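A short reminder: the numbers here are calculations on the coordinates, not readings from a lab. All values reported here derive from a predicted model rather than from experimental measurement. Cβ atoms are built from the backbone, for glycine too; each structure is taken alone.
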Structure 1
Amino acid sequence: MGTLLYGSPSMEISFDDRALAHLQIVITAKLRRRESFVFSWNDSVDVGSGRSTIWLDTSSTLFYRFLGSRAPVINREWIDVLMKSANSGGGLFFTAEPGTKERSAHRQP
């Protein structure tokens with residue numbers, strides 16, 4: 001399980017390493033173009049379900065921490081789905097990899 005650390009002091013948001021790698025590509029592409037946006041995800045049951053959202057812009061403090069040492073194979077279709085979401089008025093909403101069961105993220109206490 002990888003972690004996206006956001007802000008200072010940092011808030012920890014956990015994602016599967018594979019999902020985090022795909023999110024990193026999309027988030028980096030948006031911020032490289034100086035595009036601000038919201039990023040939302042469904043929280044897992046163990047942190048009370050619900051949904052969380054953060055604001056991302058070029059001043060955001062982000063740190064990606066991966067549990068595994070190997071970079072996953074990137075699914076271009078998933079990148080396209082996430083990027084389309086990120087470019088929408090509602091911002092980036094994390095969705096599961098096409099063809100897989102939904103995975104949720106959660107904040108660490």
Structure 2
Amino acid sequence: MAFVTEKHLENCKYLYQLVPTVKKFTLKDTTFSQTKIGNFEFKRMLEEVPNSNEGFLLKIIVNPDLTGFKLSITDKSGLRNVNIFKNANEIIQNKFYFQMDALVDRGVFSKTEI
């Protein structure tokens with residue numbers, strides 16, 4: 001998957017764009033960790049029951065020059081993409097929107113309703 005400047009997950013209500021003025025310290029403040037090759041990575045489990053380790057993995061990677069990102073929701077192993085908006089599990093969807101809204105509030109992403 002290539003780095004993009006905007007991403008719409010299938011059946012999601014919003015299109016997310018990387019804000020061009022995002023700073024590295026903002027990513028670090030919002031718990032992105034820097035990898036060995038310089039990418040900034042954010043991982044969160046979206047679980048129906050907290051600490052159950054049963055759910056889906058939200059993974060966001062921002063490239064080192066802050067011009068593109070990858071956004072995916074996978075099974076807990078991180079190998080297979082999952083569409084959390086296809087089924088009726090509102091708790092998982094709300095946790096995704098909560099995480100993304102926190103990043104929108106901090107100026108990492110902007111969102112547009114589809």
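Assuming 13.1 is mean count of other Cβ atoms within 10 Å over residues 59-66 as calculated from a single structure, say which of 1, 2 it is. This figure was derived from 1. Once distance in nm of label points 7 Å out along Cα→Cβ at positions 43 and 99 is computed for every structure in 1, 2, the highest value turns out to be that of 1. To test your reading of the models, identify which of 1, 2 gives -6000 for helix-only ellipticity at 222 nm (-39500 (n - 2.57) for each DSSP H run of 4 or more, over all residues; to 500) when calculated. Matching structure: 2.
To which of 1, 2 does the computed value 37 (relative contact order in percent (Cα under 8 Å, 6 or more apart)) belong?
Derived from the structure labelled 1.
Check the numbers for distance in nm of label points 7 Å out along Cα→Cβ at positions 11 and 27 across 1, 2 and tell me which is largest. Between 1, 2, the highest calculated value is found for 2.
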